[in-house]
Structure P
Amino acid sequence: MIAAVALVVVIVLTWCAVNSTWSRADWSIPSAYIGPYPAGDKSDILMYGAFIRAGRDGHFGPFHSNFVPELGAPFSANWNDWPNLEYLPLYAIGVLARAVGIFAALNLELVTCHILAGLAFYFVARYRRVNIAWSFAAALAFGLAPFLFTQSPHHPMVTLCWHVPLFLLIWNALGSEGGVEPRSRFFWFGIVVSFIAGLQNPYYTAIFCQLVALTAAAMFFRTRDGRRHLISPLCFLAATAIAFVLMNLGPWIYNLRHGHNPTGIVREFQWVEIYALKPLEFFIPPLNHRSEIFRAIAQWRASVAILHDEGSYLGIIGLIALSILLAYTARAFVKRDFARVPLAFWQLLWIFLFFTTDSFNAMAAGAFGFTFLRAACRFSIVVLAIALLFAAEWLTSAVRRQQIAFAIVAAVIALVIVDQVPLSLSRDEKAQVASQIAADQKFVADMESALSDGAMVFQLPVMDYPDSPLRDVLAYDHLRPYLYTQHLRFSFGSMKGRPREAWQHELEKLSLSDSIAETKRRGFSALYINRKAYPNNAADLEESLRALGYDRKIDNQLGDTFCVLLR
């Protein structure tokens, strides 16, 4: 237990150091906001901020219709066309936000992801009888995985991968000769893990179900024992399916009542290839690595890469662990001792066959249009978990002398901190984010002072939601004022594809004077304009509005947005 507590302390202190989050005020500032960020686009943080705000207000969550009254004006934004396995954790963060605020809740969720990932791996390793020292080192490597830092703060549900180590217990038990006896204690543990898998990120749900089904099929054909090798895995898959159905009942019922919206969520085939799992990326460090040499490698790779990645670097320890697994497997093949080929190898083989470029996943996307697992590079965290657990088990049996083991473990821990923990957010970077948020808060407060309660603000340029960036405007930039408003309503944010939202694009076809007249007829009191979408920083549009008599303007201190009063 002391080791588990020490693990939590190290992870929390490391996370706080990376994100420069020490004071109470620091917790209310995310590590990214509107950029620019040389290490990659983090604009999805605005979308997740909106989810948290909607969850906080009771407008977004499982088991009910999701309409957001502050968005999609003059209607309420319709978010019911979005099948989602993440309603429950997002709603939970929203509930937390009622007490601590949106960004503080997000920060608490992110550090909790690291803590849970480390603890889950530690207890899985101990259950597998791994030495305490090796369990601690491997758990630290997983809890401080580069993948988790790279996905933060813009993909908080992707960082919620704490349950992946639990999958390894289920897969390994199903792949054993004894299988999982129905109604045993481990069976019920497997049911709980399976249900949890159906409540969280669909990528992890997919790989869990795939390897449960494949392992069950392989063991059944090998032993012909259906009781031990079919009943339990089928129950596990059923538990996952039940959770999946519960999470999606709302969207499915809405689609049955109002018809399917095929253009609400679009995942084009090209992204399946662009963001496929690429083993080469296991070796490519992040752009914010602590080592200048490693950063140079990352910058070179970013400059020449055609396909993209979301942070598949395994770290030096992860690569060593993977090498141990592959070397052990190669030795078994060379000796033709196929019984000693570890189950972990077959698990990795399936992941590579299904999720790399031009793989089964791409075939399924091309043949059947199943493009929802487009960012298969996210399975690198599963590869890391498999490799770390195998290496920890092997080292427990291979390194018998305790003094040598502790010396190696100390070196491993130091290497994890030096290699896997990215450069800390500087005080200047933290201050930049804080100033951006403060400017947006003041901008919204100034609008609210000039407009009546419930006033509607039409946002320009007209943009579709979700996943529809326009020119130099990020996909979710229009959500910024929603995060801070108390009583205003904004036109952006209702899911595209329904006829109700088409009027905004029709408005674009009119002259400026006619479009403003129609906007006012629909009850809008102001225009919110993003300068980055227009030539000459929207100076010509400003002049045209003044010529029409609309000269009451509110500027954002950041200089990228402004508001023009229409009434």
Structure Q
Amino acid sequence: MAIVATGCRTSRPAPRIVSDPVRILEREVPPAAFEALRAGGVHPVLARIYASRGVREVSQLDTSLARLLPFDPLRNCAAMATLLADAIAADRRLLIVADYDADGATACAVGMLGLQGFGAKVEYLVPNRFEYGYGLTPEIVRLAADRKPDFLITVDNGIASVEGVEEAARFGIQVLITDHHLPGTHTPDAACIVNPNQHGCGFPSKHLAGVGVMFYVLVALRAELRRRNWFSQRKESNLAELLDLVALGTVADVVRLDENNRILVDQGLRRIRAGRARAGIEALFRVAGRDASRVSTYDLGFVVGPRLNAAGRLTDMSVGIECLLTQDPVRATELARQLDALNRERRDIEAGMQETALALMDSIDVADTYSLSLYDESWHQGVIGILAARLRERFHRPAIAFAPAEGGEAKGSGRSISGLHLRDALDLVTKRHPGLILRFGGHAAAAGLTIKSKDVAAFTWAFEAVVRDLIGPADLDRLIETDGSLPAANIDMKFAEALESGIWGQGFVAPAFYDEYEIADQRIVGGRHLKLRLRAPDSARIFNAILFGHEEPLPPRIRAVYRVQVNEFNATRSVQLLVQHWQPVA
């Protein structure tokens, strides 16, 4: 049975929500990899953590730039570098067409700064998502044509822009596409395409973000300009100065942090911690009340990323791009404050949308469905992706939230669980029901689509049928993977700081442990969080802990999934356990 939830109640009777089953598994640790890391001097607990995430030898923990993959296997990268070098030498006009999320904004900033540093005449254009939609559309091309560019350079978009490239050709404009999204059935007839996921590309890392692709194009361009002795009469730009932007876009876009991406992110974090970040990034940390000298991947993904994304979600991402481009600290602070205010507004909108969504579902039997599709006429297009993510997290089902758009259309944004490739699922819906989906695109975990608002119910049932064909009941169980037990003796500030400074994220998740504890004390703080003091049964030590969003008292003994973190309060740093899940111990 599918969930058909819209702003208008259906007449279908619906039972109550039930909880999803939860399975807790300990990650497997390959013995050979563990022993190799231990022999290389890695802390035993860290060796266990790294080995379970695919690290086989100590050299894979080396995040120096010397170990970054070369650009040569990235298909067309050298060819695009040649085209750009020719354009710069001929004084051609370049126009970057950006996307409106954090990856697109950072990719645009990297492209602007890198190309300007090489002497290019370059400007940028970022479409307003509410007026022009996603990608290099014919409408965007016509808008861009007013600036009379010789080349359009897409960043974080373009691989599906067949009609946009055709429109550019009618204006005599060449298109260079840099993207990382999965290609569709038809590839645009662009002058050059660089995308690690395009057919025939042998680049070992398929997980570059859009900003990573743009950075690689600049590395190749620098090599081509060196070959032409371009820097004999001018200063050569240091592309490493762009790595704070690369790190931000990579983490914020939630791409897999494979070995190559971890190098890019670590190098960017090092620059930020050393006080060598762009003025805009430093300003975003300041307005968020964070110490840039101690930033982590968490801060990039959950502190700076959302503030940058807020501009594209609610208004115009040009505010975010300008914040990243400026080197004037005063201007950067002004723009960062605007982004911070937009993020607060976004949170308020999101809270209202969540309340509406839960009201729509308050009598739905989630256990009887494989997917969630919701629509409400009051919802904001820019926030439906976050709403879908919240629903996915709460109910562990692929979730798509729809908001009204112009012309009787509904824009949808979806988030998926690990067992379902969302873009492939939408593709199967289009094959079974031609014309139901007007446009779609995305990744395995996230996708966007457009349908007619009158077709929400039809889409819901079609999507549910496809999901049921692609996954089974076991995929709907909530799975929590842990790194096993952590002896109390290992929990100290040095260990907590080592974990906090690590490069964790999608595909290389932050460590979580699973142990039994006695509740020594518990109290509510902040109106809705549980502050705990936990005692390990085999130790006299008591640890401070926090369980967010929980007000009910816990039983005397629990088994907890938790993370070890550094808590800062009133300028004092201490070790704290962040409880993510708990079960009573009989």
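Any read-out appearing in this document is the output of simple, stated calculations on the displayed coordinates, not a laboratory observation. Since the model is a prediction, treat every value here as computed from it, not as a measurement. Cβ atoms are built from the backbone, for glycine too; each structure is taken alone.
Compare distance in nm of label points 7 Å out along Cα→Cβ at positions 409 and 521 across structures P, Q and report the one with the greatest value.
P
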- Item | For distance in nm of label points 7 Å out along Cα→Cβ at positions 281 and 473 computed as 2.9, the structure of P, Q it came from | P
- Query: Thinking of P, Q, which structure, once helix-only ellipticity at 222 nm (-39500 (n - 2.57) for each DSSP H run of 4 or more, over all residues; to 500) is computed, gives back -17500?
  - Reply: P
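One of P, Q was used to compute percent of Cα pairs over 31 Å apart, for residues 369-552 alone, and the answer was 45. Which one was it?
Working through the options, I get structure P.
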- Item | Which of P, Q yields 14 [relative contact order in percent (Cα under 8 Å, 6 or more apart), calculated] | Q
- Note on the structure: Highest-scoring structure on distance in nm of label points 7 Å out along Cα→Cβ at positions 401 and 425 (candidates P, Q) is P
